[in-house]
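Before anything else, here is the set of structures, which you'll find just below.
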Structure 1
Amino acid sequence: MKEILSGNEAIARGAFEAGCRVACAYPGTPSTEILENTITYKEIDSSWAPNEKVALEVGIGASFGGARALVTMKHVGVNVAADPLFTLSYTGVNGGLVLVTADDPEMHSSQNEQDNRNYAKFAKVPLLEPSDSQECKEFTRLAFRLSEQYDTPVLLRTTTRISHSKSVVELGERVTDLAEPTLVKNAAKLVMLPGNARVRHPLVEERIARLSRDGVTMSLNRLEMRDSTIGIITSGVCYQYVREVMPQASTLKLGMVHPLPHDLICKFSAQVDKLYVVEELDPFIEEQVKAMGIDATGKEIFPLCGELTPGRIRKAFASIGAVLAPPAEAAPEKLPPRPPNMCPGCPHRGVFFALNQLKAYVTGDIGCYTLGFMPPLSAMDTCICMGASVGMATGVTKVVSDEEKKKVVAVIGDSTFLHTGVGGLMDMVYNQSPATLVILDNRITAMTGRQDNPASGFTLMDEPTNRIDFPLLCKALGVKHIRVINPLDLDQTRRVLQEEMNRPEPSVIITDKPCVLVKREGVFQKGPLYAVEVEKCTGCRACLKIGCPAIEWRPAGDGTRKGKAFIDPLLCTGCDVCRQLCKFDAIGRTK
């Protein structure tokens with residue numbers, strides 16, 4: 001049976017076919033859909049974790065208990081999970097454990113484009129890299145077998161193009177001959193005290209060497225001899241691009257990118273006149289090939305930044321005369337810019353409008369609310385990584401004047417606060433930072449597609465569960481001043497922000513309005529819609545200052561600036577924010 005699946009869907013299918021029992025993740029584009037598909041297989045216990053470190057630790061526990069476990073995250077999530085990952089390399093596994101890292105070249109939805117192949121080398125674990133959806137499924141199955149065969153966690157690396165593109169996949173059956181999970185005590189292997197770790201380290205080095213030797217015969221790595229004038233070493237989606245641009249060239253397609261099959265690379269290089277390495281981001285393969293004493297061309301002609309495309313690869317080969325120069329491209333049609341924006345009725349909009357008015361110095365975080373940086377709100381000054389806003393606010397208050405301390409506000413979402421913000425607030429209280437923290441509780445992990453989290457009250461399997469009580473949690477951490485506000489009430493929002501910013505000790509403001517896109521019954525209630533009374537509208541444009549996509553500006557017929565505002569009834573959610581901005585009572589509820 002065949003189906004057309006995305007790479008993420010195929011990985012979920014591969015985990016099912018491999019007999020995986022547990023799947024855990026923190027959502028993050030481009031990896032999110034993997035867990036959203038494992039829930040369709042009742043044999044897999046699927047769950048969201050508060051962060052990637054916890055997700056991996058859940059997977060490790062399942063593995064030590066004898067079950068196969070899948071853990072997925074985007075590339076920056078591996079930074080959070082690195083602590084247990086590096087030690088897991090020493091302990092090894094019991095049941096197979098596969099960690100998916102979904103990298104994001106070109107930063108389609110990320111704050112950096114780090115190359116996580118480096119993690120495999122750093123942690124000394126094998127890394128597989130599929131080139132299409134069929135390989136996503138097959139490599140996932142194989143990764144579980146390799147994990148158990150070589151007693152190691154296995155990294156499976158995808159990129160945005162592999163994660164989200166679709167191709168035909170041949171489906172298989174779920175394996176049924178796996179041993180039932182059972183607890184087996186083996187403290188010398190699993191308790192990493194220094195004495196035990198020293199024994200395990202040489203085994204890790206031997207394992208990597210063995211994998212490199214065995215890689216010569218593994219079906220993962222494929223030598224395809226064609227014209228021997230040009231040989232190309234490549235992997236992942238770049239293999240597809242190379243076959244499109246250079247169909248006659250010989251290729252060494254690497255499915256296992258770490259450790260590299262040294263003997264196979266030597267054999268391939270000896271059979272071609274000129275060797276190239278085509279890979280995205282870092283010269284990961286290229287540097288190792290050159291370290292083997294093999295002459296190869298890579299980043300001299302291929303870009304170091306951004307993702308590769310067939311056009312970019314063709315241009316690189318054309319620059320050295322290996323292919324005909326690409327035809328001159330026609331000037332692209334100029335389209336009107338469409339910057340990202342918060343949704344109509346988003347509960348974050350009023351908070352950032354007030355912060356802008358108060359001229360706050362806002363240490364921001366990762367989520368929909370990062371869009372508070374965009375004009376016209378223009379109310380975010382820093383954004384580094386998930387959870388960083390809180391600690392950064394504390395750091396800023398340590399070095400600025402007493403008057404400037406009153407301007408410092410950290411902003412973080414509910415899911416991100418639980419991800420890695422709690423520790424920052426603990427530090428803020430412990431060290432008595434006078435900063436203000438705003439927790440934007442919209443009851444969902446909104447930016448990655450509205451996934452549940454410990455503050456939403458539901459699990460990934462859509463089962464009701466305990467919902468984190470933010471005021472109680474903050475009180476337990478020692479916060480004395482906690483305010484809960486309606487962020488759609490602009491006067492209240494501004495007043496409370498001003499009061500807490502002036503407070504010379506830590507304080508927390510919690511906004512209590514759900515994301516407008518939450519479809520769960522009883523969470524978001526759409527209010528009566530609003531419309532502009534044209535006769536009362538003076539064209540002052542005050543309503544445009546909140547940047548709501550539902551509000552349009554319709555110029556006057558004579559081309560003058562004095563046009564009129566218009567509220568699109570298909571986009572309006574009835575949030576009431578625009579009405580509060582109009583000083584002429586030109587905005588009212590529709591009848």
Structure 2
Amino acid sequence: MPNRSLFHAAVAIAVGILAWLVFTFVRMGGDPPTLAERQMKPIEEAMREQSPGVKPAISDKDLQDFADELGGEFADVLLNSLLKDFLSSKDAIRNQATLRFSSDEAMRNFLAGKFGSGIRILDTLDGLRAVKIGFDSAQDLWDALAQSGLQSGDVDIGANYVVSYPRVPNPSDPSSDIAPQPDAVGFGYGLFDWLGIAKLDISQWGRGVKIAVIDGMIQSHATFRDGQVRVFDLLGTEISPDDGHATAVAGVIAGNDKGAPGIVPGAEIYGYRVLDSNGYGDSFTLASAITQAVDAGIKIINISLGSYGDSIVVSDAVAYAAKNGALIIAAAGNDGANSITFPAGYASVISVGSVEAKGEHMNFSNSGSNLDIAAPGYVIPAAWPGGQLVEFSGTSASAPVTTASIVALMSVYPSLSPTQAYNLLASYANEAGAPGVDPQHGAGNVNLARPIAGTTPGVIDVGVASNYYDPATAKSGQLPTLQVTVENRGTDPVYNVQVGVTGDNQQQNFNVSYLAPGATQTQNVPLNVNDVAADGYIHINTAVDLTSGGSDQRYYDNRLQSLITPPATK
């Protein structure tokens with residue numbers, strides 16, 4: 001056991017740990033932040049804020065010093081493992097831990113133990129054999145583990161992490177690190193046109209389907225019909241009338257219009273509240289909501305929140321959902337990072353990034369090799385508490401668009417399972433970004449028109465898929481090139497498609513002699529890196545023309561205007 005001096009140090013640590021919990025989850029005194037301030041607040045900033053009279057949190061070095069004195073015994077190994085989680089993630093809640101037991105008996109034995117006042121059982125999750133505990137000091141936790149009677153292999157330990165909805169992009173603040181690019185085009189009420197469903201009767205889409213929305217509190221709004229939304233509050237804390245994130249998510253999925261139309265208005269929404277009115281919660285509660293939704297027989301789960309902490313209990317909950325045939329769709333995050341938040345980052349979860357109305361990747365949308373698909377996520381009309389409407393942006397909006405699109409295909413093709421419906425959606429996704437599957441778009445951009453049309457002959461639709469520039473081509477000593485991709489999004493082959501690529505001071509033309517349905521062709525076009533406009537970008541305008549005749553049914557994707565960031569010059 002650590003010596004007495006370390007015990008006294010651990011007591012001092014306890015004060016800081018308690019302070020951490022207080023200022024992370026409790027708003028103490030003063031005026032509450034405005035809605036805009038809550039939306040724009042990064043997780044790390046919220047965790048560092050101090051309220052008057054609260055002492056600074058302990059440093060991770062203090063925790064490391066405690067761990068350095070430990071040996072290789074059972075409790076030592078577990079505590080070292082937890083402290084490594086603390087050191088590796090800003091999202092780890094410093095005076096909580098998650099215990100995952102190998103058997104029901106091991107869990108029962110632990111819960112039957114006699115603990116000192118410094119250990120609290122905060123929550124249990126029987127189906128996953130998991131327990132959330134609170135502890136006042138590292139010494140208290142060490143004592144509880146050492147005296148539990150458990151042995152190696154009986155239990156794993158991990159951090160409990162802060163989860164939150166992604167930061168909200170602010171179009172009016174171009175200096176923000178997650179500001180949309182200057183040429184981003186919002187969807188507005190053109191979303192259904194973009195998806196290809198504006199002329200379809202969607203009133204019964206989603207009928208008989210239960211969709212779980214794991215988020216904040218879904219509040220009443222005229223866009224929801226009576227009895228359409230059922231709410232399960234896993235927090236029981238005060239609800240702010242300005243807390244509208246979950247309401248917006250649910251409305252995008254299943255709103256019945258009233259200014260906030262949903263894609264599958266016939267669906268039933270089961271709302272599981274795991275975020276407080278500031279938009280924060282924890283991974284253990286998220287895992288509990290996932291398992292509750294699965295146990296209720298729900299097969300489609302939307303999660304427009306996340307964390308960079310990889311929780312062992314959330315990982316287990318995700319595996320439990322997959323084992324029981326439930327499909328989880330989750331937001332990739334809005335930090336503009338080259339990594340995806342959890343649970344979107346898990347292999348069995350459909351991770352969703354954001355695009356604007358030209359189909360181009362949004363600057364704020366997280367990227368990664370494990371991104372599955374991209375969907376509209378910029379200026380989407382959505383419901384908000386108090387009968388209000390908002391312009392909803394971010395991967396928080398892209399996830400429900402994807403969720404609803406999967407359910408829409410299940411309505412069109414009733415024999416499809418959720419996973420089969422997603423696979424169909426992904427197979428018909430619009431090519432975008434770098435040719436093929438890429439970290440910013442995954443399989444491509446969601447398009448409902450194509451899988452609904454299926455193999456119906458006579459659909460003519462040729463689109464400019466992307467003007468993609470990889471700055472690495474400027475570093476290889478070769479002439480920088482622009483990759484221009486065109487795609488046949490119809491069901492009939494097309495011939496002799498003329499493609500024109502225009503810059504402010506450059507013009508390139510090429511011909512695509514033949515494109516089979518669903519096929520793409522990429523042309524490397526020399527890029528004049530000196531053709532920089534006054535705004536600092538290279539302006540590229542690519543257009544296609546069907547010289548072989550026929551009427552293009554989606555003419556608005558025949559042209560793509562892009563801003564290319566020129567390579568840095570020495």
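Work out the source of 22.1 here, i.e. which of 1, 2 gives that when mean count of other Cβ atoms within 10 Å over residues 159-166 is computed. Write down the numbers at each step before the final one.
Values: 1: 22.1; 2: 27.0.
Of the structures listed, the value fits 1.
A value of 32.4 was computed for mean projected area of the Cα convex hull in nm²; which of 1, 2 is the source structure?
Details: 1: 32.4; 2: 28.9.
Matching structure: 1.
Starting from the value 24.2: which structure in 1, 2 was mean count of other Cβ atoms within 10 Å over residues 271-278 calculated from? List each step's numbers first, then the result.
On the way: 1: 20.4; 2: 24.2.
Label of the source structure: 2.
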If percent of Cα pairs over 35 Å apart, for residues 207-454 alone is calculated for 1, 2, the one returning 47 is structure 1
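Can you say which of 1, 2 returns 1.01 when Rg/Rh (Cα atoms, Kirkwood Rh), for residues 375-422 alone is computed? Mind showing how you got there, number by number?
Numbers: 1: 1.01; 2: 1.12.
Corresponding structure: 1.
Just so you know, all these numbers are worked out from the coordinates, no wet-lab data involved. A quick note: this is a predicted structure, and the numbers were derived from the prediction, not measured. Cβ atoms are built from the backbone, for glycine too; each structure is taken alone.
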